[in-house]
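Alright, structures below, take your time with them.
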Structure 1
Amino acid sequence: MVALDEAAVAGAEFRRGPEVRLPQPNGAGTMDWDDVRVFLAVARHGSLRAAGRALRLSQPTIGRRLTAFEATFGGPTLFDRLPEGLRLNAAGEQLISAAESVERAALMLERRRAAASPGLSGTVRVSVGEWAAGFLAQCLSGAGPTALPAGITLELVESRQTANLARREADLAVRHHPPESGDLYVAKVGVFACAVYRRRDSGSEAWVTYTEEQAHYATARWVQQQIADTDGAVALRASTATMQLAAIRAGSGRGVLPCYAADSDPLLERLTPPLPEIAAEYSVIVHRDLRRAVCVRAVIDWVRRAFSEHRDALAGIP
C-alpha cells in the first residue's frame with residue numbers, strides 16, 4: 001500500500017554494511033542469502049551478465065555463486081544452458097516460491113538493519129529520471145545550513161523506470177510517476193514546468209521530440225498534437241532529453257524543455273509560457289522500513305529544501 005504523506009518523509013539508508021546472511025548450520029553444502037539472490041537474479045534476467053549488472057557483481061562471481069547454489073541440492077542443475085541464455089528448468093521452477101520467500105525476509109532484515117544505524121555517513125543511492133538527476137546534481141554545490149551533510153555521498157542512478165525499493169535497487173527515488181503499489185511513503189516535493197525553446201539565432205520551426213517508441217510520453221503527445229495542428233515538420237527524434245537539448249542548442253529546431261534548465265541558457269529563447277498540461281509533479285519515495293533511517297532522512301530533507309529553494313526557477317518564473 002502506498003501512503004501519501006505531505007510532511008517530511010523519514011527514512012534513510014547508508015551503503016553499504018555487511019550483507020545480511022541468513023543463519024545456516026555450519027558444514028559443507030549450506031547456503032546463504034548471497035547465493036539465493038543470485039539464483040533469483042539469473043532466473044529473472046536470463047543470463048549471468050544481466051544478473052551481474054542487476055546485482056552489481058562480476059559475471060565470474062555470479063557464475064561461481066550460482067554453481068554453489070545448484071550444488072547444495074545435489075541433483076541436476078536448475079537452469080537449461082541455451083544459446084540465448086539461461087532458462088529455469090522444472091527443478092529450478094520448484095524452488096522459485098521458496099527462494100522469493102527467503103528474499104522477502106532477508107531484504108526486510110537488511111532494510112531494518114540499515115534503518116537502525118545511527119551514523120550520518122555513507123552512500124545513499126537515489127533513483128531518478130534525466131531531468132531530476134540534472135537538477136539535483138546542480139544543487140550539490142550549495143553550502144551553508146541547507147547543504148547535504150558532509151558525511152553523505154549521493155549516488156544518482158538515472159533510469160526510465162523507478163528502481164525497486166523493496167529489493168534495495170535504490171534507497172529512495174525522486175520521480176514524477178510514483179509507483180501505485182508497494183509498502184512505500186510518497187511525498188510531493190515540487191513541479192518541473194516546461195516550455196518550448198529554440199536557439200536564439202535560429203528561425204527553424206521544425207520540432208525536436210522523442211522517438212516513436214516514446215510517443216506515449218506527455219511531452220511527445222503534446223508535440224505531436226502541435227505537428228498535427230500546424231502540419232509541422234520534425235527535425236529530429238531522440239530517445240533522451242539530453243540529446244534533444246543538444247540539438248535545440250545547435251539550432252536544429254524547437255522543442256519542449258524544463259524551464260529550470262533552459263531559462264538559464266544564454267543560447268536559448270523561450271517561445272511559450274510554461275505549459276501546465278505537461279508540467280511534471282515530482283515526489284520523493286521511500287520504503288516504509290527505511291523511513292526513519294538517519295542518512296536517507298537527511299537526503300530526503302535535502303531534496304525537499306532543494307525543490308523549495310529553487311521553486312521559482314522550476315516553475316519558469318523569471
Structure 2
Amino acid sequence: MTSPHRDPLLPPGFRWPDGVRAAASFTFDLDAESPILWDHPETAGYLDVMTHQAYGPRTAVPRLLRILDRQAIRATFFIPGYSADRWPEAVRSIRDAGHEIAHHGYLHESSRDADAATEEARLLRGLEALDRVAGVRPVGYRAPNWEMSYAMPALLARHGFRYDSGLMDADHPYRLATAPGPDAPTLVELPAHWSLDDWEQYNYLPGITGTGVIASPARVLEMWQLELEAMTVEGGCFVLTNHPFVSGRPSRAVALERLIERARATDGLWIAACEDIAAHVATLDLPPVVHTPPIVPGPPVGPER
C-alpha cells in the first residue's frame with residue numbers, strides 16, 4: 001500500500017476534494033479498425049487484421065462493461081466517430097451503462113502536417129457521428145495517437161470542450177491556455193503517459209504495429225500498480241489508457257480488474273470518469289499553462305575570414 005506519511009508537493013492553487021489524496025481514471029479508447037485503416041488503408045481487405053481490431057467492440061466491450069459494473073466504477077471511453085458509425089450498438093451499450101463518451105477523432109487521424117481547417121473538419125465529423133449514433137455531445141477530447149497540435153486547444157474551446165487528456169508534462173491536472181494572453185480561453189488538461197497505455201505492452205500485428213514482444217499481464221499489472229501507488233503518494237492523477245481490442249482479452253482483463261480492485265482499496269483515492277475530475281479542477285484558481293513552440297536554433301555560424 002502507499003505510504004500515508006509523505007505530504008506531496010502540490011502545484012500552486014491545486015487541491016483535491018476534502019478527504020481525497022489523489023485521483024485515478026480508467027479510460028478506454030474504442031479504436032476498433034480506425035487506427036489501422038488510417039495508417040494502412042490497404043488492410044481494409046485483410047480479413048485477419050480487421051477481425052483482430054473488431055475483437056474490441058464485438059467481444060471485449062461486453063466483458064469490460066461487466067468488470068466496470070462489478071467494480072462499481074464509471075469510466076471514460078474515447079471513441080472515434082468511425083467506430084461509432086461502424087459499431088453503433090457497442091457505443092450505445094457504453095452509453096446505456098452510464099459511462100462517459102469522449103471524442104477521439106473521426107478515423108483516428110494523425111495531426112502531423114494537418115492545418116487547423118482540416119483538424120476542425122475532423123473534429124466536427126467526429127462530433128456529428130457521436131451525436132447521431134448515441135445522442136451525446138462530448139466535453140472531453142483525446143488526440144489520436146496523442147498527437148496534439150498547437151492549434152487544437154483553441155479549436156476544442158471554440159466547440160465547447162472542457163478538457164483534454166493526452167499531454168505528458170505533469171503529474172497533476174492543470175489549466176491549459178489555448179493561446180498566450182490573460183483573456184485566452186482555457187481547458188483542463190488531464191495528463192497521460194505512454195507507460196500507462198496498453199498498446200505498447202501488448203499490441204502486435206506483423207508488419208503493421210508493435211515489436212513482436214507481447215508482455216505478460218502479470219508484468220504489466222506490476223508496472224501499473226507501482227505507478228498507481230507512486231502517483232497516489234505524489235497526490236497526482238493516474239490516467240490509464242486501455243484499448244478494448246487489446247486489454248479486453250481474457251487474461252489481460254483479469255489483470256485490469258485486479259488493478260481496479262487495488263485502486264478501490266487505496267485510502268483516499270478518488271476513482272472517477274475524466275469529466276468529473278475535470279469539473280473539479282475547473283473550479284480551482286490555477287494559473288494557466290501556456291505552451292509555445294520552441295525556437296529551433298540554426299546551424300552554428302563560423303568566424304568570418
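Read the figures in this text as sums done on the coordinates, not as results from a lab. Quantities reported herein were computed from a predicted structural model and do not represent experimental measurements. Cβ atoms are built from the backbone, for glycine too; each structure is taken alone.
Sorting 1, 2 by percent of Cα pairs over 24 Å apart, for residues 56-231 alone from high to low puts 1 first, with the largest value. Taking mean count of other Cβ atoms within 10 Å over residues 152-159 as the criterion, the largest value within structures 1, 2 is that of 2.
Quick check on the output: 3.7 is distance in nm of label points 7 Å out along Cα→Cβ at positions 104 and 240, derived from one of 1, 2. Which one produced it? Comparing all candidates, it corresponds to 1. As an exercise: mean count of other Cβ atoms within 10 Å over residues 80-87, calculated from one structure in 1, 2, equals 24.9. Which structure is it? Going through each structure in turn, the value belongs to 2.
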